[in-house]
1. Using distance in nm of label points 7 Å out along Cα→Cβ at positions 59 and 115 for the comparison, can you identify which of P, Q gives the largest number?
2. Just checking, which of P, Q has the largest value of distance in nm of label points 7 Å out along Cα→Cβ at positions 35 and 91?
3. Kindly point out which one of P, Q the value 1.08 was derived from, the read-out being Rg/Rh (Cα atoms, Kirkwood Rh).
4. Which one of P, Q has FRET efficiency 1/(1 + (r/R0)^6) of positions 99 and 187 (r between Cβ atoms, R0 = 35 Å, to 0.05), as calculated from the coordinates, equal to 0.25?
5. Work out which structure the value 0.95 belongs to, where FRET efficiency 1/(1 + (r/R0)^6) of positions 11 and 83 (r between Cβ atoms, R0 = 41 Å, to 0.05) was derived from one of P, Q.
6. Of the structures labelled P, Q, one was used to calculate FRET efficiency 1/(1 + (r/R0)^6) of positions 51 and 75 (r between Cβ atoms, R0 = 25 Å, to 0.05), giving 0.65. Name it.
7. Identify which of structures P, Q gives the largest calculated value of FRET efficiency 1/(1 + (r/R0)^6) of positions 131 and 155 (r between Cβ atoms, R0 = 30 Å, to 0.05).
8. P, Q: which one has helix-only ellipticity at 222 nm (-39500 (n - 2.57) for each DSSP H run of 4 or more, over all residues; to 500), as calculated, at -25500?
Structure P
Amino acid sequence: MVNYVWLAMMICGILVAAGTGHIEVVTKAALEGAQTGVSTAIDLIAIITFWLGIMKLAEKAGLVRGLAIMVRPITGFLFPSVPKDHPAMGAIVMNLSANLLGLGNAATPMGLIAMQELQKLNWSDKKTASDAMCTFLALNTSCITLIPTTIIGIRLIYGSQDPTQIVGTTIFATACGMSIAIFADRLLRTIYRRQGR
């Protein structure tokens, strides 16, 4: 659906530009947008590389294992069907840690590994997502972000006076989103079970 919206906006823009006799604006905007996208991506490489390195160091130093032990009561509550020492739990913790730092790019590979490991525990029906998989998906897409590093980096690149000003509102907004996701996951699971499915 979103693809159709973008296509409609592009076609409308081209038609308006052609109708007003300024079709060259479309080409200029496309070229400037591409140039801005490439330069922004190159500038962000340093920031993302730094935080990915920090994540790798944390993993090698055993901090991830320590973090897993610290959050075990929470992960045990959220994922009761996953054994505490299963590889899925480590991947889940790594994914959530990357999301906490606002590193969606680093979180994605760990999220895929977590889903693969959770699928190995999905004994009942391999074609249907397990409770743990649904909970993880809800957490992955709505995880609280304590340090929105990518957004701070973009604000820094474009000369923001105070690039970290968004930290408080980001924490609040993502905490609300995650709380609602967990609540909805639990509520829908309860309703589903009561219906005997």
Structure Q
Amino acid sequence: MEDGDRYRILTGPGEGSFRDRASKFIGLAYPTRSLPEVKELIAALRKAHPGAVHFCHASVLGADGAEQRSSDDGEPSGTAGRPILRQIIAAGVTDTAVIVVRYFGGTLLGKGGLVQAYGEAARLALAAAPQEDRWRTGTVAVTCPHARFEQVRLDIERSGGRITHAEFLATCSVRAEVPRSRIAALLERWVQQGLLDARRIDGSR
């Protein structure tokens, strides 16, 4: 599979903390798939940390990491959410939210100090979270005679894909998830072999 098919996600939460002049910054990284999930996480943390003053956060969503959000939650603009977001991007992960909880220690840190503190807490949280690679895939569908099913199965496996559905009636109808970079070649192969209804189905990761 091509490296362009690969993306990285968290498989569990991670936590890291950073202190600066009596202020404590608790970074918490979570796997997540939607903005409503991020809001639920923040709401839960507000209940768990009633003495904290800020819950700054950022998230990157989607296999391509195209959906990016951040919030300074009352801190000076650009000093919290963006540093957290930069750490998520630097870690190369997606479908990820990082929330940094701040307990104020009585001393102002200045913009530079805040950028460093929020970024470091986010980095530590991400470093502590388990991660794994996933693959950007598309869904393909093909109809073939029963005698050709085994060859179709082998074609899919050799392309790094997997069958997700197979129906055996008068003919075999197969759906499979295949790495995006391999789809065009696979469909071309099937068309050249004369298989029926070989096509890509939109809406896959």
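No lab work stands behind these numbers, since they all come straight from the coordinates. All values derive from a computational prediction rather than experimental measurement. Cβ atoms are built from the backbone, for glycine too; each structure is taken alone.
1. Values: P: 1.8; Q: 2.6.
Between P, Q, the highest calculated value is found for Q.
2. P
3. P
4. Q
5. Structure Q accounts for this read-out.
6. P
7. Q
8. P
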